[in-house]
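Please find the structures below.
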Structure 1
């Protein structure tokens, strides 16, 4: 594979880019086709954003990667750290510039804020434990807000974006609990307040996400296809229970819960597009 595509984590960048199209369908259903140009721009906004973030990550973590990921372009010598840094900065700038092509203020604001958060995370916040957890969660939720903005209204995805962000905090804390032995030097939440207290906070976020997911049911109880979300909610409640004894299992099950939640929002879009 080309060294730059390897630096970008091509598969991850493509998955993220196609995810914006799925999130746009959640927000607008079949009417997303009316925003085809915006969605094409959005595809490349996300691709360059992920590519930029991964490039900066390889610049910052070059010493760690010499042991953990020696086959990556920088530790393997295919690229220098400075080349990775410059590529990362260029990709994030390009992502920002692409947002201006949408001629849409919410899109531009979301992308600019996301780029700032990504740069801050890679350079500083990654080592700050809980603040870093919150940053990753915000970036996760902002994907859905951007998709909504691309099809006319970021608030259309506020429920799924909020749920994804809240649950992501729980997942990030769970991973920090699991990785305590290898996280020496980082100020993670479990290192700062203890494993049990960190588990309690993770559980709160695992529960908060599902509560937010009930908002669409409140708005339209007749949307029976959306009730798949209850399976997602049960999974997250299980994660809230399991994080105390097995944080790794809680983190893995949270991925399943997130997939079920996304499926529920997709089914909701199908309901409004074809069955109403």
Structure 2
């Protein structure tokens, strides 16, 4: 069956986002401190990606890494920092809060693009950004009262780091950043070593956690690979709409398995942000037709 570029992009985006929706639940189920979890969260995908890239590039493997240049390095650093911020956020606030903050990534991208690429958002985009910012303040106030502020801040940092990586991709459109994911995962498991106490003894895990970590690694490799490839076939703004699925399905997975429920204010704020994002993205899609 021959797929059009549009169909390929939609399929890659949809599969990538659906595969990553249980990620927050897996982090919750693995009872490990943040730095130990991040070590494995970087190591397992690193091994899988290394094997896949070696099989694909063969003798050109090293060249595929070097050709990405400084753009590839910046991309890898930002993705690694996004990974670290995401795990710290999940472990310090409700999953719903984290995913709502991560859903703001398109707007973080727009602001950073305005600063670094001189791609100034439209008035409608600025109105959307300000609307989301007001909702975030509403959620932050709720978290401040519930001692979850740190988790929410790291959730917002996750959106900023991911947005920054998107700006790098936009700046270097001709670069294949898939090999840079390998460097990102290398950094994701090397950085935590600096903060892990009693290394490597504290990295001992039981069989249940081992299976969960392997599952998490597989999900991350598939999701990140597909999401990285999707913008080759469809526009970035079309890929972004699929991330609303994670904001919706992520908390549902957590609620079904461990009965974690968002606060009423988080629920209201989340619905508002989802509606704002959907309204903006659908408006952009209609404009591009």
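Derivation of every value follows stated rules applied to the coordinates shown; laboratory data play no part. In this text the structure is predicted, and so the values were computed from the model without any measurement. Cβ atoms are built from the backbone, for glycine too; each structure is taken alone.
Taking distance in nm of label points 7 Å out along Cα→Cβ at positions 175 and 207 as the measure, the highest value among 1, 2 is held by 2. Work out the source of 3.8 here, i.e. which of 1, 2 gives that when distance in nm of label points 7 Å out along Cα→Cβ at positions 55 and 255 is computed. Label of the originating structure: 2. Suppose distance in nm of label points 7 Å out along Cα→Cβ at positions 7 and 231 works out to 2.5; of 1, 2, which structure was it derived from? It must be structure 2, since only it matches.
Have a look at 1, 2 and say which one yields 15.9 for mean count of other Cβ atoms within 10 Å over residues 127-134, as calculated.
Considering all the candidates, the number was obtained from 2.
Which of 1, 2 yields 0.98 for Rg/Rh (Cα atoms, Kirkwood Rh), as computed? Value 0.98 for Rg/Rh (Cα atoms, Kirkwood Rh) corresponds to 1 out of 1, 2. For which of the structures 1, 2 does the calculation of mean count of other Cβ atoms within 10 Å over residues 103-110 return 24.2? Label of the source structure: 2.
If relative contact order in percent (Cα under 8 Å, 6 or more apart) comes out at 18 when worked out from the coordinates, which of 1, 2 was used?
Details: 1: 18; 2: 40.
This value belongs to structure 1.
From which structure (1, 2) was FRET efficiency 1/(1 + (r/R0)^6) of positions 23 and 79 (r between Cβ atoms, R0 = 30 Å, to 0.05) calculated, if the value obtained is 1.00? Provide the component values of the computation, followed by the final result.
Numbers: 1: 0.40; 2: 1.00.
Working through the options, I get structure 2.
Here Kirkwood radius over Cα pairs in Å, for residues 119-222 alone was derived from just one of the structures 1, 2, and that gives 17.8; the source is 2.
In this comparison of 1, 2, the computed figure 19.5 for mean count of other Cβ atoms within 10 Å over residues 151-158 is attributed to 1.
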